[in-house]
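Please treat every number below as a calculation from the coordinates, not as lab data. None of these values were measured; they are calculated from a predicted model. Cβ atoms are built from the backbone, for glycine too; each structure is taken alone.
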Structure 1
């Protein structure tokens, strides 16, 4: 039965992608504003198919430019965060060459970074700043890699400096720490042993991990937003990274032990700059 259910989910995901990818490709080519919104529809639909239930704690900052500094545990993070509102991601350059997933990332308007080349990091910081300046919130997985979901790794500071390059008309920008935590499986609390079912890290292979997740029951996730950190021309990026890491680490630890309140709703796509109150939820 698990295999049949997983196969049906996979067919539904492929059908969703087949229906939406041509429209997204055309929107990206034409520079149409729908290129920002179609991915939200895709991620929200896929999340429901896989049966991932998302609780929201806190709210998205109103200020722009806005850079989210998040922890990273799984490829599933993209679908969860991407279902909340129009935004784009920063990803390692290797992702661009992945079959299927690389295409999806490009159509999401992902900014790719080669972390092994310092000169390229500077170029990517400028690209992020340009995207922020155009009004798009950008998600940076500040650890630079994915973890096992049971901890938050040290944040890297290099690309957080992009917020300083994107200072708005008021002379400041905002970095908002965001913690994503996998907390439940089949309606029961998810512990350290079960969390790798959702977490994808190290040398795990993508397809077996995807198949295992499709066979699993409902997964509960908490996405928690801390108060945004105001950035100006004098902001030290290493201090900024340290502060963002501390806030994400605290939120993630509290979410895993069930110590923060969250709610979940089935709402339409949030418009740019809209708040996601703690009393609302995304399912």
Structure 2
């Protein structure tokens, strides 16, 4: 779904947030449907959504009537329709900027994270122009903006723990379950984690084992739908997850991750809802 540039940027941004790349990739996928850019007037631009009620809110009073008459502002949400194409949305933004540039930039949700321009001060930018410049600075800029929002909103831990309900509630709002936002995140995570599931060891991993090989095993178990913390320690919870995976894969459920179990994990067998 993502090219090498975007995968690299996701990995670097995930490291700064101390989350799994697959978890951040899941958010990027659900938010963007795999598309981070549109070509507008020959330039690669981030995807945007214009929020007419925020434009109304941030406009000086003396400019509101003209904006409402032009169909660009309304005191009520969703009264100003967004064009279906990104080219149309950027033209809409251009019209709004003709009335009041700053208010228009405040009223746009920017980039893969759909971060509202009005959040610039809360997110620690010097101005709304600085936030917009970040969003327009390639995949890296969009991901930095998204990561800053995730961190500032206190959602990094939920993403780190793969608590999709908590993350969805904080990022998508209280009605997240109505559209299955948490379920989409969980499914996307399993796909991305399965695609990167690699266990390089030839050692038997069992209760008491520690290290990077155990962490890889734990990540593969979670990708297969048997969630466990990727802490690098093979404790009781990891053993329980291994046994459950083995049972679901018609393997001997001895709780020891040997060649057959590891091969089954790499093949993505026994994937179920986490």
Structure 3
């Protein structure tokens, strides 16, 4: 008769499977761990952050000093009061492209496959990526704000309205990060993610109220610009920064941001899970 060793309470119990963590605390910890990985990589590659900051500075300076003397917008004391909020919105939306590029790069290097093999929340991979890019967008925004104040832009609506406007912009940027996440999971190279991530954002931001009044556009294009969600969030933040009544634009901006986040986060999680099979 062969004796069978019975594991004691204090001894290790061998297992052939990972113990998958559960609970909100584990999810938050895994998300923060993944976010800090990206933030550390950014700190070790400062050129990426520098070039991401130079672009919005160039937009602010060029639009204010090149077009400022030629464009007059009724209801605004100066062109910078009109255009700077639009540049804020454009820049943080463009900043969401780093999400798709970063995910595509991790996939091409096999790093995401390694993360899938670890006992961690699968959703923390995407949550950490989008959260780290949100923090980077916050940094870029404050650089732009300083430059905007330097060229003559003023927070006419006060600090409370300015804070609300900024939160709207960041919510919209976070929503667009999920669109970029889906793109990064769907393409096969970093170059494709870069092209696919920026291609659709140029018409989205330029066919809007970011830089000119849509009423100056051709008649057939005006409805497109007026119903563009980017126009709605730009109008809401512009009104708040300038001390005007934004009307329902704040509510609709939140609806758009929440809707885009829910839809594309669900699609991204589904794509991430299907790719692992």
Which structure, out of 1, 2, 3, was P(r) over Cα pairs in 10 Å bins from 0, in percent, for residues 129-240 alone derived from, given a value of 13, 32, 33, 17, 5, 0?
-> 2
When you work out mean count of other Cβ atoms within 10 Å over residues 97-104 for each of the structures 1, 2, 3, which one comes out largest?
-> 3
If you work out distance in nm of label points 7 Å out along Cα→Cβ at positions 121 and 153 for 1, 2, 3, which one comes out largest?
-> 3
Comparing relative contact order in percent (Cα under 8 Å, 6 or more apart) across 1, 2, 3, which is largest?
-> 1
Of the structures 1, 2, 3, the one that -12500 was derived from, the read-out being helix-only ellipticity at 222 nm (-39500 (n - 2.57) for each DSSP H run of 4 or more, over all residues; to 500) = 1
